[in-house]
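Scrolling down, you'll hit the structures one after another.
Readers should treat all values here as calculations from the given coordinates under stated rules, not as data from a laboratory. Just so it is clear, the structure is predicted and the values come from calculations on it, not from any experiment. Cβ atoms are built from the backbone, for glycine too; each structure is taken alone.
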Structure P
Amino acid sequence: MTRLCKCLLLNVLLLSIFSCKAKAPQTPKGRPPAPVSVASATIGTVPVYLEAIGTVESLAQVSIKTMVNGEIKKVHFTEGQDVSKGAVLFTIDPRPFETALKKGEADLARIRAQLATAKTNAERYGKLVKEGIVTAEQYDLYRTQAESLEADLSSQQANIDSLKVQLSYCTIRSPISGRTGNLMITVGNVVKANDTVSLVTINQMAPIAVSFTVPEPELAKARSAMAKGGLIAEATPSGETGKAEQGRVNFIDNSVDAATGTIKLKATFQNVLKQLWPGQSASVRVLFPPIKDAVTVPTQAVQTGQQGEYVYVVRDDMTVDLRVVKTGARSGSVTVVSEGLKSGEQVVTDGHIRLGPGAKIEVRTPGKAPALKNSSSAKNRAGA
């Protein structure tokens, strides 16, 4: 009886073991294929740009101040008017300066007459002293008088020149071409020389500059491009969608801001249509040389994990291979893959969440990489 029980118990155990094996969980290979979207890696030329937010700056800003004291007799412009270099802005009452100039010229004429007489006397007494008719002291008196009048003549001539300059200051002209700002003083007010308050400020509008910063890793690329012929930049006023102004980067600062890890650049634009306004924010694109023969994939195909950036490459047997890649620039909706992928290979663009190395897939919607756009459609990632 005991032996029979032991045999029955052994059979039960064996049946249990085989039953457990039969009901073991399915391996990943037994899972249904994961539905995914795929696209082929393509090769082509990728234009590259770097985006930044900049500030519009006038290349020349002048605060107009008076150089003489006097009453404002006339204002020759209206606020916000465009003026040309040399245009008359203000007229200060010139009469006090005209009167002083006339008096100075009269004094100059008097001194010249006195000098002529003194020279004649000195010359005559010079001959007489040689003949012994007059003493040397008498001759020295007329000679010294002539020399003194020579000095007076030079001094008065300098005074005349100064009066002419002061008279010219009564007509205030614009030193640059630009746009006038708020008028700070009106007709009838008395102004003083070198007053701290300016009469008006003029900003040059064309050409104009936009300053902006770029990440430090882009410095070498910017310097290289400028050395090879320059960097083209595009600027659009913030909030506007019109045609961008095109100019050139002409300044790279001499140091990197250690606090922000950026460096300042400046680009100049002709600004013919006056789209860019001093002090305004602007969206800037710096266009770098394009990347030729670049392998690209849709940006959504690139995933990031502990091993870095990777893509799922589709095999012939409809399984996927996890491939670590090195990426570069982005161009619209595609990303450049510089290492790890060949043109023509298919990659998963959607459905990554259910995938792992060797997983089976089912192509849900075959697609292809989006076509590249022209010139300003490429965006460079910082540090690429």
Structure Q
Amino acid sequence: MSGWGLGYFRINPEGHVSVHPEANRKRGLDLYNLAMDLHAQGVGLPLLLRFSDILRSRIQALSGEFQNAMKEFGYEGTYTTVYPVKVNQQRHVVQEIVEFGASHGVGLECGSKPELQAILGLNESTNHLIVCNGYKDEEFMRLALMGQKLGHPVIVVLEQLNELEVLLKVAEEMGVQPTAGVRIKLATEGSGRWAKSGGERSKFGLAAVELMKLLDELERLGRKDILRLVHFHLGSQITDIRFVKAGLEEITRYYSELRGMGFDITHVDVGGGLGVDYDGSRSTRSASVNYTMREYASDVIYTIGTACRTEELPMPHVISESGRALTAHHSLLLVNVTDVESQIEPDPPKLREAPHPLLIEMADNLEALSMERVEEVFHDAVFAKERTQEYFASGVFS
């Protein structure tokens, strides 16, 4: 719990799980006592609980890490996160993100017409950025440009070649100057369960050849001015930070080349992928990540900033589509315990005379166990266990 809880969830002195909405030990709620109070009032379980303060805290944390990184590396651009509505479309969640994120410039991202309609239906503010991804027909384009007329800053991200023609046609009919971006298929793939969302074989975005056709068409039409953003997405829940770094290095090359071709690119959208360490192992497993939010923000800002200094280019406005990292901790399902299973840990048996070398190695690892070497010993133990099972299956052990 100390790994995945991030200070929001702890075991208190009574042995109960407690939630701390601001990751503050002094302000917490005992979930067992809460369940008993609810039971006394006739409210049964299961029950879904939401903690708005955790949403606020996550927004502050993400914005704060990027602000710290920009200060540390002297980054001259700015940063905005846009919340992908598909992560959690519940109105109160989206409203709170817009409300809590107002002072941090948090925007919204949509990938379908219903999501865009839901965003435009929020009347709290028209200051937040709207990024439009996904498949877009005339109706989608019309809704997006209607949002622009209502006062929203809207960026339509082109993912297919034919979308440019549709965008320009609708914009001319509505008398609107559109702002467009382009999603690029990078050679870099992500890691984890959604790795195939990125890479050259991804079904999303434009490959290099298609990108050149788009750029040629914009130049032919004299509309180079509308292209202001480059975007990539390696997939959700990227487990290994190495792939994030590789994608950033590749997208900065596209940014540099497009600026050199005379396109006034002002925004770089690094997409989603900022993961959550669900199992607390800080590893590259599908339910974990081997990096922190701070490391992610630092790598994004450092990589883009370094490339811009090398090429003597203006530092762009950075956008990330970080939804999972904002919302994952803010809700939990409280259920009754139906059964309990205890794992008895007996003392390890003594080695017989002339034991197998593998058993000697396992005993030595147990002797070497300490807080400093716990992860190393664990990995050695897992390897030894797998080898032992192989020996048993092949008849070496009995």
Structure R
Amino acid sequence: MLRIILVDDEEDTLREIEEILSGDRRLQIVGTFTDPLKVLEQTDGIEIHCAFLDIRMPAIDGFELGERLKQRHPGLLTVYITAYSEYAVEAFEINAVDYVLKPVRKERLLKSVDRMIAELPINKFTDKPHTAYTVQCFERLELFTGESFVEWNTKKSMELFAYLLYHKGKFMRKEKIIDDLWSEYEYDNALINLHTTIYRTRKTLDCFNNRIGIEYKSNCYSLQIQDIYYDVDEFDRAYEHSKLFPEQRIALLKKAISIYRGDYLEEDSYIWCIGLQQNLKQKYTECLKSLATIYLSNKDADNAITSLETAIDKDPYNYEAIDLLFYAYRLKKDLHSMTAFYKKVNERPYDPFEEDVLHYVKGLFLKSYKNISGKEFL
């Protein structure tokens, strides 16, 4: 999501612009100002990607304000909004992204947003935050401070942390935690185990310098994190942005795919996380299919096949991915790879009630084989 500010000394115009842009899911308005002199002070230390600036304002005009903002926010993009067309040349001479005439129209403002997004470097969407503190949950739970791997005192401490991270930001009642993690114990013994494990987990997290903490309130515990690289959040961000920013779609899909190194907490086999695990796996295969669709639209069968075979390895019953894969085989006229895939599917163990997928693949294979070779498969 792109962080923007709006500056116009006319209150009505400012609110009109705010109303239009606040409905765009790609944007986050972090400040609106009618007094240009307050902008520099109140945006100092705040991350901003773009400023929408009126030109004629008292005390300081929009051009000067834009230059000062760029000194404090390197890479800042500017869009100028004014009732006077004679400023257009000057606006573009100072590398403004766009120049919008009043009265503002929704279609014209959103066109400026599209131009702004096209101007932004891809790292605005995909770069890993500059932090030495890392939490990873894909494939297995791993915590790092710099290059140092964080060791857990007990497996239960690790599971409690993973559980609270799964419910990140929510306050979980003690009774619910005990039901999920210590159901085999009598309540009094389970409560002692919970308190002991909370203490040990907090001690382990001391190395994160208050960036990760377990809070207690009203008989509930909650995990709070800040300024941490958390791979699940980064994956979700890339996944969501890939749908919002078409100009960056390929890079964002590749970013999401690269983050997903295995299923969520795959090696730990916690029953309570199966729902999120399946949800993230579905998003991952969706990314692979979306990327493959782009490849196929460009007649790039090789990369499409690679993406789709990976998707089907993760989700063998994904009929849409299977359809796309056989289309890619036909596009490439690749009998060898198609036959190898068909044999692999037949060798994979399936439950009896899931045999429909075998018949489906067989039908596609026989049809595609004849389409490519001109003869029946023997």
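One of P, Q, R was used to compute helix-only ellipticity at 222 nm (-39500 (n - 2.57) for each DSSP H run of 4 or more, over all residues; to 500), and the answer was -16500. Which one was it? Show your work: numbers first, answer last.
Working: P: -9000; Q: -13000; R: -16500.
That value comes from structure R.
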Inset, instruction - Consider the structures P, Q, R: one of them gives 18, 25, 21, 16, 10, 6, 2, 1, 0, 0 for P(r) over Cα pairs in 20 Å bins from 0, in percent as calculated from the coordinates. Say which. - result: P
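Kindly point out which one of P, Q, R the value 190 was derived from, the read-out being volume of the Cα convex hull per residue in Å³, for residues 48-207 alone. Present the calculation step by step, with values, prior to reporting the outcome.
Working: P: 190; Q: 147; R: 210.
Only one of P, Q, R returns 190 for volume of the Cα convex hull per residue in Å³, for residues 48-207 alone, namely P.
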Legend entry - Parent structure of the calculated result 17, given that relative contact order in percent (Cα under 8 Å, 6 or more apart) is the read-out and P, Q, R the choices: Q
Inset, instruction - Kindly point out which one of P, Q, R the value 4.3 was derived from, the read-out being distance in nm of label points 7 Å out along Cα→Cβ at positions 256 and 280. - result: Q
